1. When relative contact order in percent (Cα under 8 Å, 6 or more apart) is computed for each of I, II, which one produces 21?
2. Kindly point out which one of I, II the value -0.86, -1.17, -1.24 was derived from, the read-out being log10 I(q)/I(0) by the Debye sum over Cα atoms at q = 0.15, 0.18, 0.19 Å⁻¹.
3. Quick one: helix-only ellipticity at 222 nm (-39500 (n - 2.57) for each DSSP H run of 4 or more, over all residues; to 500) came out at -11000 when computed from one of I, II, so which one is it?
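Nothing in this text is a laboratory measurement; each read-out follows from the coordinates by a stated rule. Because the structure is predicted, anything quoted here is derived from the model rather than measured.
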Structure I
Amino acid sequence: MPLADDFQEILDALPEDWTDLELDLRIADESRYVEAATYLVTANPQPYSHHDWHWRLLIAHQFGHAAAASVVRGTLRLLDDAGIAGELAVREVRQGRTPVEPMWGRPESVRRQMRRVRAQ
């Protein structure tokens, strides 16, 4: 199965309130490691040095310091288009978190906007 489709299946299986997702990626042909790394750079993967898996991908749902799911899906599609096969493994899913932003001193319009964003 293509990596992008596999990733979409993982996303579809997650609960609605997921916030962070950690995946490990392993490519089938290690001779294409450098080529795969150039495609993956947009998703900011964390390489493993001495491990069975090649990269860890951190994905954020609506906020946080990680790659957006749409960016990761597009990056994996690039690997699929280049003929680089691999597999994904879910390592951790976090859910139910909310962003914490200091609102002291902010105008009421900003407070209303943040309530609208959080309600979605």
Structure II
Amino acid sequence: MTGKPLGDTARLDAAMAHLADTIEARVGSDPQASYTARLLERGPKQCGKKLGEEAVELALALAAENAGDVAAETADLLYHLLVALRSRGVSLDEVADALARRQGLSGLEEKARRGG
């Protein structure tokens, strides 16, 4: 295995909380003045499309770019993920609940439970 350990989650927790609060504050804002409001106005289908584009950009960065580019693309993906969740009305509490249900299971077990 290569690379550094994932590290402490406290900074990411704080950054994600700030990002979620910022996205929430932009709900209903002027789409001409806020990229977040523009994405949300376009609805879940377009938010999902943009999320997919960002995922591809991250995958390409992982395959060929430096750590700084990977971190930047990951930040873009996380932002678009939170916007897409908000567009569907899926809360971070619901995501946390889904993750909690998977704790203690191997990825293979969890996948088998979902029929995958």
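1. Numbers: I: 38; II: 21.
Structure of origin is II.
2. Numbers: I: -0.70, -0.90, -0.98; II: -0.86, -1.17, -1.24.
The correct label is II.
3. Values: I: -11000; II: -24000.
Checking each candidate, the match is I.
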